[in-house]
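Down below are the structures I want you to see.
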Structure I
Amino acid sequence: MSFKDDKKNDQGIETYPDGKMYVGEVKDGLQNGQGILTSPDGLKIYEGEWKDGWRNGQGTFTYPDGKMYVGEFKDDKRHGQGTFTSPDGSKYVGEFKDDKMNGQGTLISSSGTKYVGEFKDGEMKGLCTLTSPSGSKYVGEYDGMKRGQGVYINWDGEILSGTWDLMLKKEIPMEEVKNYLKNKYPQFEGFD
C-alpha cells in the first residue's frame with residue numbers, strides 16, 4: 001500500500017492497479033474509520049465506515065448500473081437496516097442479512113405494487129400485505145406468490161378469504177383465516 005507521506009495510521013490515499021482510489025482514515029495499513037472509494041473516472045463507489053479493510057458500519061454503495069444502497073454493512077456485505085433503490089423507481093427499505101433482504105421490509109416495485117412483510121434470503125416470503133396500484137389488497141401468507149392462508153380485498157370491495165396457491169383454492173371464513181394468522185404470526189395486526 002502506498003499512503004501519502006507513508007503514514008499507516010492517519011489519513012491515507014491508496015490507488016489500486018484497476019484505477020480505483022481510496023481516500024480516508026487508515027490504521028495498520030488498512031482502511032479504518034471514514035473513507036471514500038472512487039472509480040477510475042472519479043465517481044464514488046462507496047462512502048462510509050470501514051474496519052480492517054472491509055465496509056463495516058454506515059455507508060452508501062453505488063453500483064455501476066445506477067442502483068444504490070444506503071445503510072449498514074458488516075464484513076463487506078449489506079447487513080442491518082438499509083435502503084436499496086433502482087433507477088427504474090423500485091425501492092426496498094428494511095432489513096438485510098449476509099447481503100440479502102432478510103427480515104421485515106417494504107418493497108415498492110416500479111409499477112407501484114407495494115409489499116410490506118417478511119423476506120427470507122432475498123425473497124418475499126412469509127406474512128405480508130400486498131397492495132396493487134388499483135387498491136386491491138392481499139393480507140396473508142406469501143411465498144413468491146399468494147400461497148397459504150390469506151384474505152384478498154378487491155378494489156371494488158369484494159372479499160375472498162381462504163387458502164391460496166396463486167389463486168383461491170379453498171374458501172375459508174375470514175374470521176378463521178384471521179385467527180390462523182394471529183396464532184402463526186404474533187405480529188399480525190389484522191385487516192384494515
Structure II
Amino acid sequence: MSTILKTAQKAWRKNTMTSLDALREHLKMLADFKKKNGVGSSLLYCGNEDLVLQHGVEFERAAKRPRGVRLGPKKRCFGNCADLVMSNPDDFLYVEGFGLGIIPTMHAWVIDRSGNVYDLTWRNVEHAAYIGIPFKTNFLVKMLVQNGVYGILEDWKSDFPLLRGKIRIEEAKQDMDEWLGSKIASNFASNRA
C-alpha cells in the first residue's frame with residue numbers, strides 16, 4: 001500500500017482530511033501509480049491527473065447558483081458548463097478537471113468573476129471539492145468546433161494534445177489574475193493556499 005494511501009486513510013480515521021485533501025491525495029495516488037508503471041511515458045504528462053495537479057486550481061466548495069442559472073441534466077457536466085459559458089462569456093469561465101462529490105470523477109463546473117464555483121450538474125454539493133484547469137473561452141469554442149464533442153481533457157479525437165504537449169497549457173489556460181482582476185485573484189489564491 002502506498003504511503004499516500006496510508007496517509008489518506010489515517011487522516012480519514014482522525015477526521016482531519018477535507019474533501020479537497022481527499023481529492024488531491026486521490027489524484028496524486030493515481031498520477032504516482034501511472035508514473036511508476038510507465039503509463040503515459042511518451043506523454044508530457046502521465047495522465048489528466050498529473051496535468052491537473054500541475055496546472056489546476058483548487059476550489060473548496062460550490063456556491064448557490066445565481067438567479068437564471070439552472071441545474072442542467074445529469075451526466076452532462078461538460079455540455080452544461082460549455083453551453084452556459086458560450087452564452088455568457090463575460091460572466092462565467094469554464095473549468096474542467098476532477099470533482100469529488102461522492103467519488104472522485106472527471107467533471108466540469110464554471111466560475112464567475114468573483115471566483116465563485118457553480119456546479120451545473122451535481123445536486124448535492126455541500127461537501128464537494130474541485131481541482132481543475134480554467135480554460136480560455138476562445139479555446140473552449142475552438143476545441144468544441146474542432147472535435148464536435150464537449151470536454152477538453154479527454155480529447156481522444158485530437159490524440160490528447162494537452163497531454164502530449166502539442167498544445168501548450170499557456171495557450172489554453174485562462175490566467176486567473178486576468179479573469180478575476182489582480183486584487184480579487186490575490187485574495188482568491190491566499191484563501192486557497
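Every read-out reported here was derived from the displayed coordinates using simple, explicitly stated rules and does not represent laboratory data. This one's a predicted model, so the numbers in the text were calculated from it and none came from an experiment. Cβ atoms are built from the backbone, for glycine too; each structure is taken alone.
Among the shown structures I, II, from which was the value -1500 of helix-only ellipticity at 222 nm (-39500 (n - 2.57) for each DSSP H run of 4 or more, over all residues; to 500) calculated? The value was obtained from structure I. When distance in nm of label points 7 Å out along Cα→Cβ at positions 45 and 181 is computed for each of I, II, the one that comes out at 3.0 is II.
Here semi-axes √(5λ) of the Cα gyration tensor in Å was calculated and came to 46, 16, 10; which of the structures I, II was it taken from? The read-out was computed on structure I. Can you say which of I, II returns 23 when relative contact order in percent (Cα under 8 Å, 6 or more apart) is computed? The structure behind it is II. A value of 12.2 for mean count of other Cβ atoms within 10 Å over residues 69-76, calculated from one of I, II, originates in structure II. From which structure (I, II) was Rg/Rh (Cα atoms, Kirkwood Rh), for residues 109-164 alone calculated, if the value obtained is 0.97? The structure behind it is I.
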